[in-house]
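Coordinate-derived values only; no laboratory data. Since the structure is predicted, the reported quantities are computational estimates derived from the model, not experimental observations. Cβ atoms are built from the backbone, for glycine too; each structure is taken alone.
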Structure 1
Amino acid sequence: MNESPQRILVRGVNWLGDAVMTTPALLRLREKFPAAHIALLTPAKLADLWQNHPALDEVIAFPTGEGLLAVAAKLRAAKFDLALVLPNSPRSALEVFLARIPQRLGHARPWRNWFLTTAVPLRAEAVTMRKRTLTEIQRLIASPTPNSQLPTPNRAAHQIHEYLHLAAALGAEAAPLAPQLAVTPEEVAAVKQKFGLQKISGPVFGLNPGAEYGPAKRLPAEKFIAAAREIQQRTGCAWLIFGGKGDVELAGQIDSALRTPHSALKNLAGQTTLRELMALLKLCRVVLTNDTGPMHVAAALGVPVVVPFGSTSPELTGPVFSANAKILQTDAACAPCFLRECPVDFRCMTGISVDAVVKAILEVGGAAGK
């Protein structure tokens with residue numbers, strides 16, 4: 001293998017939260033090859049995420065629906081000499097094979113190893129997120145394991161390590177870093193102007209009540225509302241409500257419940273670009289958010305986050321490498337189940353008290369007692 005590649009292509013992943021979790025591997029790759037030209041191939045919907053990122057020299061975007069041959073031809077013309085394939089899909093490996101990139105490295109998977117020159121075995125610590133069956137959930141609820149007997153969470157299982165493992169196969173350092181993204185002061189000033197936030201004098205807090213994966217990842221709206229109302233009374237803060245186009249109805253429900261003649265509140269759900277979302281998150285002293293893409297973005301921007309976890313596992317995908325993250329969980333024996341919808345009584349989320357949420361926000365937001 002060429003130990004000093006001059007032009008490196010990284011085939012990026014396809015989802016926002018996963019993309020943020022690849023940033024430590026990109027930073028380690030830059031450390032290993034400081035003089036190389038490093039380009040990232042990414043779906044167009046995520047291209048703006050990578051503006052000003054210190055690990056990259058170039059971003060190559062492909063729109064939804066662009067054919068395999070068209071992507072390969074674009075890459076072939078760029079004459080890369082090494083490709084690092086982060087997704088595990090057959091298509092991602094086939095893209096760099098058809099682009100005739102001489103060295104092609106990615107995780108070993110059936111149906112695609114032939115397209116790689118180096119198929120990297122999975123780490124021994126790798127964990128598959130398997131969905132629990134209803135029978136398993138009912139058995140766990142019927143005979144829960146006492147907390148004292150639960151296994152110690154294993155941070156070595158985190159998804160970040162899977163991407164670092166690939167970079168390490170090229171000689172990069174495998175030690176984890178906190179995910180890192182960047183926005184400029186000019187971008188922050190621009191969103192304040194666009195969304196009329198210049199006159200806010202108190203602290204700005206964020207609410208991100210949605211989760212694209214499904215309702216099992218969402219703290220109930222009434223708990224968002226109760227916690228936000230209490231925090232607003234105690235701190236005099238302004239709340240920014242975030243969400244995508246699919247979260248407009250939920251955000252509107254929370255907006256209506258919180259809005260008073262004197263409240264400082266801005267519902268931004270469905271109104272922002274990705275870069276605007278990043279700049280608005282950067283404005284926040286703390287963000288109360290479900291386990292979803294904007295959670296990863298906020299944490300990677302250095303914004304404190306409070307995250308209730310239920311159906312998913314913080315040990316695998318949570319903001320555990322960020323200094324100012326507070327994770328809230330119950331002792332529900334059936335969690336994590338990795339299901340989109342709860343088939344029983346949603347105890348993993350309903351068991352998280354409003355008091356616990358309020359306490360966590362005040363702690364990580366540095367606003368206790370204000």
Structure 2
Amino acid sequence: MKSVSAKLLPAVFLLLLTTRLHSAEEPKLSPLPAPVSNNAVAVSHDQGGPRIFSFMGIGPKKTWDAVTASAYEMDPGTGKWTEMRPVPGVAGRLAASAVALHEQVFIFGGYVLDAQGGETTVSDLNVFVPVENRYYRGKDVPVPVDDTVAAVYRDRYIFLIGGWSGLKSDAVRNVQIYDTDKDTWMQATPIPGTPVFGHAGAIIGDTIVYVDGAYKNPSGPNPRYIASSECWIGKIPNSKKADITKIEWTKLPAHPGNARYRIAAGAGPLEKKAGRIYFSGGTDTPYNYNGIGYNGQPAEPSPVTFAFNVHSGQWETVSENTPEPTMDHRGLLVTHRGLVIVGGMAKGQQVTAQVTVVKPAGKK
């Protein structure tokens with residue numbers, strides 16, 4: 001037995017060494033080619049390997065003419081970005097949402113700015129095909145929204161949960177489901193709480209979680225919008241013949257930290273059976289697009305990263321002091337490296353090109 005163990009030791013050592021070297025050799029993720037905030041982000045996990053995407057957003061001037069239609073793709077294997085064909089449309093957009101699925105990226109809604117400060121929510125669904133560097137048009141979003149929560153379900157359906165709609169000149173309760181196989185839309189059980197925009201959330205398994213956002217101040221225009229502290233969990237029927245539009249909503253207790261607006265959020269296990277939806281950054285001061293709050297005070301990013309554990313049904317604090325925190329996000333990307341946050345606004349409302357990787361506890 002001793003001789004067999006002795007023979008195995010070199011092989012085990014070589015395997016461990018190879019694993020560590022492979023991890024150590026992974027390149028650093030480069031900053032975006034240009035600073036951008038409120039950009040739509042997505043990560044694909046297709047056969048060709050993972051890819052990270054960033055679409056549109058606003059540049060450092062934070063004015064109407066700083067909104068961009070630019071699109072970028074990163075190969076995490078090299079850590080380098082490639083500029084892709086811009087998103088179609090007469091102008092760039094803010095507060096759009098992106099979801100990668102089946103070697104495509106689905107880009108929903110958002111709003112455009114004009115020189116007078118007017119905002120127009122668009123109904124566009126642009127579908128990007130990375131291998132061909134082209135877009136095609138999907139069926140328009142029935143109720144146009146920006147600052148919504150977009151999440152994928154069963155590798156087929158994409159949910160748009162709440163958000164701001166120019167049709168209503170207000171936040172809406174609509175839960176809209178896009179069927180990527182049929183290019184059709186369904187309306188699901190509306191969110192039961194306060195209609196909000198700039199909230200954050202995701203779907204994992206058959207569970208939806210979203211938190212916070214902003215809503216019209218019922219007491220008047222000063223400030224015009226205030227932060228919500230509501231957190232909700234939705235259960236999607238999980239049998240094959242069930243109607244997925246019938247969502248059962250339940251209120252959750254408050255989450256860790258005080259951020260309420262434009263938090264980065266995303267779902268996916270870093271390890272098997274992890275089952276968590278992660279949240280990072282954001283701010284407790286709702287604002288429009290320049291980082292100055294509706295109350296006239298500058299917004300600053302929260303350093304707290306937290307998660308909802310769908311197995312325990314509990315909130316967890318991942319980090320109370322996340323390095324280089326940011327706000328003004330449309331998503332967070334859960335990868336084997338950690339939680340990837342692309343662009344956003346750093347301290348002092350500075351639009352950044354940084355790509356931050358947050359390492360949850362136990363992830364090296």
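At-a-glance table
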| quantity | calculated |
| --- | --- |
| Top of 1, 2 by mean count of other Cβ atoms within 10 Å over residues 34-41, largest first | 2 |
| With semi-axes √(5λ) of the Cα gyration tensor in Å derived as 37, 26, 18, matching label from 1, 2 | 1 |
| Which entry (1, 2) yields the derived value 0.99 for Cα Rg over 2.2 N^0.38 Å, for residues 178-337 alone | 1 |
| Ranking 1, 2 by distance in nm of label points 7 Å out along Cα→Cβ at positions 186 and 322, the structure that comes out highest | 2 |
| Computed 3.4 for distance in nm of label points 7 Å out along Cα→Cβ at positions 90 and 194 - originating structure among 1, 2 | 2 |
| Read-out relative contact order in percent (Cα under 8 Å, 6 or more apart), computed value 17, structure in 1, 2 | 1 |
| Which of 1, 2 yields 55 [percent of Cα pairs over 18 Å apart, for residues 202-289 alone, calculated] | 2 |
| Answer label among 1, 2 for the case where helix-only ellipticity at 222 nm (-39500 (n - 2.57) for each DSSP H run of 4 or more, over all residues; to 500), calculated from the coordinates, equals -10000 | 1 |
